[in-house]
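Asks: Read through the structures below before going on.
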Structure 1
Amino acid sequence: MQVLLLCDDYYHPGLIIIDGVKPLIKYGFQFDIIVNASDFSIEKLKNYPVVLLCKMDNISQQNRLSWKTEAVQKAFVDYVENGGGLLAVHSGLVSEENTGILDNLLGCRFLGHPAACPVTVQPVKPHPVTDGVGLFCETDEHYQIEIIREDADVLLASYSPPQGEENKYKESPYHNCPAAIYPAGYVRTQGKGRICVLTPGHNLAVWHNEHFQRLLVNALKWTACKSVQFPGN
């Protein structure tokens, strides 16, 4: 299955995501990668059943101008409403400029994150996206988001130690406080299309975690309305 991958911005080097998706090729994915948004055009969207959005609004790591213009944001809305799949991961939720149209499509607003620390991600309900995914913990940026669409179906929760106390939990990383719990993944639909949002993914170790890899495969298949088969199933 062909996937359009958009990655690389000032805070998130594209090589991390590119290396991160390499293990997924064995599941039949082919990634067409755009790291410089100057190479992106609205017309490209129609060629793909699903877009993997891992890029904030910087054109590239070197160019911090925004590529998520109003026209681009509306194009993503049209793409999804006409049956396209959209998987937004980590930096795909973040913008420095006004991206209210895209935020409304994704269904959340990025609030911020503490310093990198042990972040535990746990499925909270059964769904094709969480099938076979277990609890996992990796050092990551713990994204804090506000869900703004009532139809968002939360599938995963994330939690981390209180800021400044990360070292206490190196041997017991799952001992955390309720105040640090946020949604880590959810799905919603709009028109004929499907949307999935996942907040983990700042570090390569997260992308190479076996549970996160399964989560990505499930999410890509679900947003593209494809069934998923894993070796050994």
Structure 2
Amino acid sequence: MKNISILVVEDELSLLNRLVKYLSIFCDNIHQATNGKEALALYKKHLPNIIFTDINMPELTGIEFVNEIRKTDKISQIIILSAYTNTEDFLKVIPLNLVSYLVKPIQMQQLKETVLQAIDNLSTYSYVYLNNGYLWNMQTKSLHVEDKQIELSSYESKFIECLILKLNQEVSYTDIHYAVYEYSDFSQDAIFTLVKRIRKKTSKDFIKCCFKYGYKIESQL
């Protein structure tokens, strides 16, 4: 599906390859990692819509990885993969708002149903209603006001998406930089310039300034 991205995290390479191959039926934009640390970096870089992650991994466990995501992102659809039906693990993942907890070996029909459920769940988050009448389309990553789409550059779109994933929360200059410019050298001036360009297309208070820290976007009251 267009505008959907998937991250698959699995340290067993043969299973990782099978999952990526199967999921490519549903999505062309698939990222893969073999440990939790690498997965977190890919998540921050690409902000995938759907995440499949093994529970037992080196560097960072699946539960630790998902906990990091859920600190700020309540929208991404997450599926845990595990070789065990461990009661302790079940209790830990209950608050993480998962689509499913799949036990290995994974059945293809079950995997298909889970992907379709995740995609269906995303449709409920298609639109985010923002302050001053602005509307963000999560699927097309586009900004609208009064039924008109505001033309955004790729950097402007990434900036707004970064703030919307942490809606109503302050986002630091550093987090914004790596979400927008990835691994280039940090430049606070580049962020200031980007904000100025977006404000010219929207309104001065669409993006709220958080003094000496960063920015935030607020939801509709």
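Computed from the coordinates by the stated procedures, all read-outs in this text should not be read as laboratory data. Since the model is a prediction, treat every value here as computed from it, not as a measurement. Cβ atoms are built from the backbone, for glycine too; each structure is taken alone.
Asks: A value of 0.70 was derived for FRET efficiency 1/(1 + (r/R0)^6) of positions 106 and 210 (r between Cβ atoms, R0 = 30 Å, to 0.05); which structure in 1, 2 was it taken from?
Replies: Going label by label, the one that fits is 1.
Asks: Same structure, new question: Comparing mean count of other Cβ atoms within 10 Å over residues 42-49 across 1, 2, which structure shows the greatest value?
Replies: Numbers: 1: 14.1; 2: 18.6.
Evaluating mean count of other Cβ atoms within 10 Å over residues 42-49 on every structure, the highest lands on 2.
Asks: Using the calculated result -5500 for helix-only ellipticity at 222 nm (-39500 (n - 2.57) for each DSSP H run of 4 or more, over all residues; to 500), pick out the matching structure from 1, 2.
Replies: This value belongs to structure 1.
Asks: If you work out relative contact order in percent (Cα under 8 Å, 6 or more apart) for 1, 2, which one comes out largest?
Replies: Answer by largest value of relative contact order in percent (Cα under 8 Å, 6 or more apart): 1.
Asks: Given that log10 I(q)/I(0) by the Debye sum over Cα atoms at q = 0.09 Å⁻¹, derived from a single structure, equals -0.33, which label among 1, 2 identifies that structure?
Replies: 1
Asks: Separate question: Between 1, 2, which one scores greatest on distance in nm of label points 7 Å out along Cα→Cβ at positions 138 and 186?
Replies: 2
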